[in-house]
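Have a look at these structures, which come just after this line.
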Structure I
Amino acid sequence: MPERSSSRDPAPAEVKCSVIIVSFNQFELLKAAIGAFKANPPQFSHEIIVVDNHSGADVQEFLNEYFHDIRVIRSPANHGFGWANNRGAALARGEYLLFLNSDAEVIGTAVASMVGVLEHDQRIGVLGPTLINSDGSFQLSYGAKISLLAEFYQKALAPVIERWRYHWHRGKPFQKTTSWVSGACLLTRREMFAGQPPFDENMFLYFEDHDLCLRARAMGKKVVYFTGAKVRHLRGRSMAAAPSVWLEYRKSQLYMYQKYGRAFSLRLLKKYLAWKFGAKLRRLAHRSDPRSQEEKRAYEQILSLCGKSNS
């Protein structure tokens, strides 16, 4: 198990906002993310912290060719996205923490607008901007508390319905209270997590943003989606679509149902996953190429998580 974050209270804020970016090998994306921020930097004090999640090359050496004020933390191993963000948060000096994906590019004065909203309304604990795709189209980046019904809506209906709601406002900025916003770009208050890490390190990848937002709501804070700030999110480019990634998604999904959901929903989810991945395994039964073998191992582990075997 990786070492947990320190539970000490944070020192008084020395800057207004700390931007924390986790990087793993995709250095060109990282350069673009930092460059977009620096193209329109906020007028208040800020810092950028890059947490390198054990990349194959030296990210500090790479960044030094382009930027000279980036604080880099190198992890001795890849312990997961949440773990790396917690390392950055533990050393951050900002009053506000902006968690930004390496495949996300802030547009214009988005960061200043987001911080302004939190300064204006102390009831808001977490704020997420409008995420857009590389072609400028709407990207769904918020939703309801995790449940089987909420997941069905999120995947089957929300991409159409929520896009319509967004365009119905005809470009006028608005705020929407929600259960969670995407961790691709998420602003929160450092003071909320005094004595505890922002992210649950039991999840290696995926659903950490859901958990952080639900914990903020449990503190009596609002989670808000804000259309007055935009961020371009090149979804999926910061990681490979490998079977190991699919496995981590299902691990985190099952963990979240265990942590927040009812036992009945967890049982239903396990039955569904056992049926789905059992069928996938049967289709791969007679294939022996390296990719198929990798997929088989991931599917077998997912079945094991669901209490099933492939025998």
Structure II
Amino acid sequence: MTLLPPALASRLCPTIARPGLTRLGWIGTGVMGRSMAGHLLDAGFGLTVFTRTRSKAESLLCRGATWADTPAALARASDVVFTMVGSPVDVREVVLGEAGVLASLPPGGILVDHTTSDPALAVEIAAEARQRGAWSLDAPVSGGDKGAQEGTLTVMVGGDDQPREALVACWQAFAGTVVACGQAGSGQQTKLVNQIAIASGMVGLCEAMVYSHVAGLDIDTTLRAIMPGAAGSWSLTNLAPRIVRGDYASGFMVEHFVKDMRIALDECRHMKLDLPGLALAESLYARLIAQGQGRLGTQSLAIVLAQLSQSSWPRLQATQAS
């Protein structure tokens, strides 16, 4: 696509999303992306999908979505493109690559990256999109697999007001809360704050579970006692019962959480900021990856803490990810 003069690019209005009229594209159909894309189909939007493994998109294709062979082909068929892939490297490839989204997204189109990624990359993508007469939002989400399935995610948006406001009908399909966080990159920075808050909290949650077991308490009773009080949290309510059941299936994979924490630690180094709680959580989760458990859910941190304590609780013993 030919680059446009900045004065012209700044005058192009974003596409207003309307079910049945606006063509949407979706790249990345993992645990959360598949549910989010499904909500858009339910809302009446036409949807084109691309993912590296086509079989992961079959459930959407069976519901009426259209397949594209490349991100560029998807962009040519779309007014708005959503991406939710694994890492900043993946974002760069599908967005800025030769066969990427911005090579073919029509002027006035909107790119929305839901991946938790590098804030500097979000700024770079926004600048490139503007030069091409398109719009870009960095919009990572929080709420896990449960929030994605129920359509109650929180979306943290960095970028201009116009495209965010143009996508109200899309946000309503899969989000409970949408927060304008500031200029390009601010959505990613806000998500890193979210992950920092969760990281140390997960250490505390899993330590509490191991302590409860070693102290000889009934863990279900203990959870009923502490959930309504000051210890209550989303993670305690949603993830602690999974640990009790020995359920380490991924709502949010360890390897993705470690990726997020490492991005945050890189940002800390740039800011000369020392966050020892974040560093501790990253090192503990890295042990799970070293054991081949990186595709388990984040609640599997209990496995490492049980090992450190030599706990005999069988539901906290390491199991291979399926």
Structure III
Amino acid sequence: MLDPTDLYELSDDVPDLTDPVLLCHLDGFVDAGSAGRLAASHLLDGLEHRVVARFDTDRLLDYRARRPVMVYDADHWESYTRPELVVYAVRDTVGLDFLLLTGLEPDREWERFTAAVRGLVKRLGVRLTATFHGIPMAVPHTRPISVIAHATRPELVASYRPWMGKVQVPGSAAALLELRLGEEGHDAMGFAVQVPHYLAQTEYPHAALAVLETLSLATGLTLPMDGLRESADRTLAEIESQIADSPEISSAVTGLEEQYDAYTRAEDRGSLMAEEPGTVPTADELGAQFERFLAEQDRRNENPGGDF
């Protein structure tokens, strides 16, 4: 493997950090409701931060797959939005420093990229890495948002109910990072908030709020949430209005509520992805659902727009 440190440029004025947490969201894999993207953006919008490392996106991204935005004005090219993959030093609302790795998920050199991040983890003395994103599930928006948690040590997620047994799903750079950190003895966790599948293609601030609440509990960071709460309330009002105008969607939500309640009443409720109460999907069925969702993501990227 080529030297992983060649993939990034470290700032000359990295602040003194004491056992910081590294939060990580990479945009490019599953992120239903834009839960992870909204959470990361909210942190940068509301907290003091500065860049400590910047990755070489020319090496890591396939621009033909995700073309950067350029602005053309009358007779000339005016600007170019350079894709970024950056590590920020951020200060929470009570002055505690942490790190945030965010930007586009690499298209290539995953092993070298994860090696580079592991090197930064060692160099900056990171005590815990936590990844986060949203996943589409057959759950109603009228019930509390659930979180699937996984970690490099079972003690880190002892307070969370295991989601299911062994299953094969499409990989991601963030998942590989957690795996490789665990192999080297570093603590790492991952959180997937369950977003109603009929809202997966929209921005769903409730899911981002659940991300930040979960991260705060897991890491001890004090993270800002007020702005997201206001946005979540507005979004919920819009959703209720649209559902009220559609008997078909209203009926589907009622069915999901009945399924959800049946599971929560059961002593062993199984998976919320089941299509009928008491039915637990197989590993092959779960993998197929993920593949169908990713294929739908690709189609929507080619033809953006449409209702949820």
Quiz prompt | Answer label among I, II, III for the case where Kirkwood radius over Cα pairs in Å, for residues 103-142 alone, calculated from the coordinates, equals 10.3 | solution = II
Exercise. Supply the structure label, taken from I, II, III, corresponding to distance in nm of label points 7 Å out along Cα→Cβ at positions 79 and 183 with the calculated value 4.2.
Key: III
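Each value in this text was obtained by applying a stated rule to the coordinates, not by laboratory testing. This is a predicted model, so every value here is computed, not measured. Cβ atoms are built from the backbone, for glycine too; each structure is taken alone.
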